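Enquirer: Below are structures written as structure tokens.
Coordinate-derived values only; no laboratory data. Since the model is a prediction, treat every value here as computed from it, not as a measurement. Cβ atoms are built from the backbone, for glycine too; each structure is taken alone.
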Structure I
Amino acid sequence: MRHTRSHDDPKLVELVNKFEDASLQGEPVFFEHDEFSDLIDYYESEFLPERALEVCKCGAVQYPYTSTFHLRQAMILLDIGQKDGILDLLDQAESLSPVALEPKLLRAEALAAAGRFTEASRILKDLQAKVILNTDCSLVYLYQALLFEKQEDYPKMFETLKRALEEDSSNQEALDRMWICVELSKNYEESILFHEKLLDQDPYSYKSWYNLGHALSYCGRYEEAADAFEYSYLIQEDFEFAYRDCAEICLEIQDFNRALKCYSEVMERFDVDADLLLRIGQCYMATERSEIARKFFQKAIRLDNHSDESYYHLGECQLEAGEYKAAIKTFKQAIRLEDRREEYFSGLAEAYYQVDDLEKAELHFQSATEIAPELSEYWIRYVVFLLDTGRLKDAFETLDQAEEHAVGTEFIYCRVCLLIAAKHRSEALFLLEEALMEDFSLRSELFNILPELELDLEIQAVIETFRPT
């Protein structure tokens, strides 16, 4: 990974201004060798490859006996996908540095980019037979892995990257490509074993911990994955991805306080964006601190007024606070931005219900079930709405419709409540037994739908009868 000097560095600013002024006036520029390199780094970091190429050409004119600027020019052309002239530049670089490894590796990359895989492979195999140093061997294997990547042979890419890292476990680019390769090859289990072996040799390799975290998360080992990401950012405190990925895993396993701790670290160390503020708000919401959550959702919207999720969660806060008209407006904005999210329509329906606009509430409860007919929770919310508004027959019909699209024991509990409301108590108790035997853990559905059942002694007696021992 190339490290560039800070753009706030006054010497770099002066250097850039000097080059820009000379370019405007068509005058030749004279810089030290390292100053040319700094300028190239700067323009690449600013995504200005044409300017970087101009600097390369100036550097090559001023320092005609070094291969540096021919190589940098070839690398930039490769990066932007421009094939013309690369091989000529590499010919010049090799004539200036005939024993150097980099021009040969770049030639193989250039040939691969042109689809000349056999020639590229021949160069790399020849280099394998000649290189002696482990770091050089690792580089050759890395380029061979990149060749396999272009050929979409991901299993071979994985094996070759392993060889690269066995030769040099500190090869940062190989570690970067390994993460991508594992996702493409799906070798998650093997990746876990391999990175554990690497970490036995070098326990302070933050990228190895990071790669291990990803492989563990794909295998469903979330706690271990979160720990691996944490080790990664503890070793490398400016590695933002590790903080964010650790937080995402913690959200997945509902460890909201740990996620919040990671996100707080990101806020302190890195640039704040709307997604970060949204995630922090979600953590506060999940830990029942909705007033604090609201502030973060509002900040997220100020940074990105197209964040439908931020509007939705802000609407939830407003709904919880009894600000129903404000919630309606906010949920509508979320839907304007994204009209295929069932939870947005369900939230809007709830807000309309709270202001007694039953027609619009029903319309949006229906919309939620139409968008996600396979999800039981939106059907049940719709059925409960019909029950609460005295439309018992419609509630039964809607529940019948729900069972045509989705499955779940929660539907049985819901039917028990409807039967009790319809005064069919014996049938309800019989069905309750079936529900308890099928999934005892969902018994709270009864009380969510009909809270008064918590005080119903007969219902409680049946529940106790079927309580697992």
Structure II
Amino acid sequence: MKKRAVIAAVASLAILVAGPAVAKRKTYSHQKYFEHYEGTRTCLKCHKKSAREVFHSQHYQWKAQAPNVVDAHGKEWGKINTINDYCTNPKPVWKHEYTNKDGKVVEEGCSKCHAGFGKMPSKKLTDAELENIDCLICHAHGYRRALYENEDGSLEWKPILWKNQVGLDSVSKRITKPNRTMCLRCHSGSGGGPNFKRGDLEYELTSCDSEFDVHMAKDGNDFQCIDCHAGEDHRIPGSGVDIAGDEMPSKNILCDNDDCHGAEPHGNEILDRHTKRVFCTVCHIPTFAKKDATNMVRDWSNGHYSEEKGKWTYTAEFKKDVTPAYTWWNGKQVQIQLPGEAVKKNDDGEIMMAVPVGSKDDPDSRIFAFKLYHAVMPVQEGTNWLLPIETGHFYITGDMDTAVRNAAQQFYGIENAQFTWSRTIRYQGLFHEVQPAKNALSCLDCHGNGGRLDWKALGYDADPLLTMMRAAH
């Protein structure tokens, strides 16, 4: 007993001397490189070459070469110079503070997700353009910014700690490669809210389990976005179907690349035969928008005032656990409705905003999974050009006519545009929220009675499996 008491006393004394266990403080690569953060010019002292790369990138210019867009005319295209059927175009609402009658900010502009402090990107590279680049938005862990008014009345995106030098110095030294949180704060929040636009890019991906996404799960592969979208010189690969610009067209991100799963990943002849005509996501993304509902329909022609939001808004339809749409795609070419061209419509009279190119008869095409999105957009009478909307003006006033005409003037230079409304259709590729094998579709999900595939729409007279079985007998 005495021996045990002595051991206990010695152990207690050791604890008192050593003190309580202290967690090791995390260190970052840039903690000793500078004393005070003074905006991007602090970064430019060492990283001017990188800043030039960013200036030329799609994340800054919001456009890029578009070799896979049918009839792109050799031009660069992107969100800055096209019109979409979500928030339409950034130029009319680049940087504003639209406030409702209660003084609440309901719109700050598309520059909120631009990799700059608020200046619209210029084609000409200058020191002012380089200093407009916000390096921290993609590279500083815990960094946040907000829109502030300068003394001259202009608006600028600034770190929320811009008046707290000690705090700003601390955050600005937490430099890392972009992680999921940094990427998703813009890519998940696009289109007006959490998961509104993409459908398969939810904030849940920042910290999820393998039942939500087997690639990004912390208990799975724990991939960061840049593990798949690994680029060079600040150019990032990946464009899918409805993103016009592609700054790395030579690098096509596909599951069956040799450095990922390969062309025959299953070890099962029947399943591996499917991969030649069916892309992986068809079976491994049975549904999307599993946590946050995604916007499936947006009718800009049918506005109403929302007491809950304190603003005017479009009529919308949101859904969760959505079953994808399926169609053929050759994995590269897309048809996108470009501005300044008469709208092109499908057999149902819908403007084809973004449609994959492919068919059953094309040996390079496979069936892919898509979010199928519908909207209603303004079209100029006479020219049949698609028109954007000054969304902020509409949110505050409810005056859609003025919102369309203001945007038409700013985007095209058209005065007093006359317009009608037309339905649109957009295919958006699904590549995230991939399920493990145990949750993948089974044979009868597609080939059973009431299966999810519309065989006739895909170009078949009937279910090809049934046709093959009948022929065998």
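Enquirer: Upon calculation of mean count of other Cβ atoms within 10 Å over residues 69-76 from the atomic coordinates, which of the structures I, II produces 23.6? Could you put the intermediate results ahead of the total?
Expert: Working: I: 23.6; II: 13.4.
The read-out was computed on structure I.
Enquirer: Looking just at Cα Rg over 2.2 N^0.38 Å, for residues 245-300 alone, which of the labels I, II belongs to the structure with the highest value? Display every interim value, and only then the final one.
Expert: Numbers: I: 1.00; II: 1.56.
Top value of Cα Rg over 2.2 N^0.38 Å, for residues 245-300 alone goes to structure II.
Enquirer: When helix-only ellipticity at 222 nm (-39500 (n - 2.57) for each DSSP H run of 4 or more, over all residues; to 500) is computed for each of I, II, which one produces -24000?
Expert: On the way: I: -24000; II: -6500.
Matching structure: I.
Enquirer: While we're here: Given a computed value of 41, 35, 22 for semi-axes √(5λ) of the Cα gyration tensor in Å, which structure among I, II does it belong to?
Expert: Details: I: 60, 28, 20; II: 41, 35, 22.
The correct label is II.
Enquirer: Okay, moving on. Ranked by relative contact order in percent (Cα under 8 Å, 6 or more apart), which of I, II sits at the highest value?
Expert: Details: I: 4; II: 15.
When relative contact order in percent (Cα under 8 Å, 6 or more apart) is computed for each of I, II, structure II gives the biggest number.
Enquirer: As an exercise: distance in nm of label points 7 Å out along Cα→Cβ at positions 29 and 277, calculated from one structure in I, II, equals 4.8. Which structure is it?
Expert: On the way: I: 3.8; II: 4.8.
Of the options listed, only II reproduces it.
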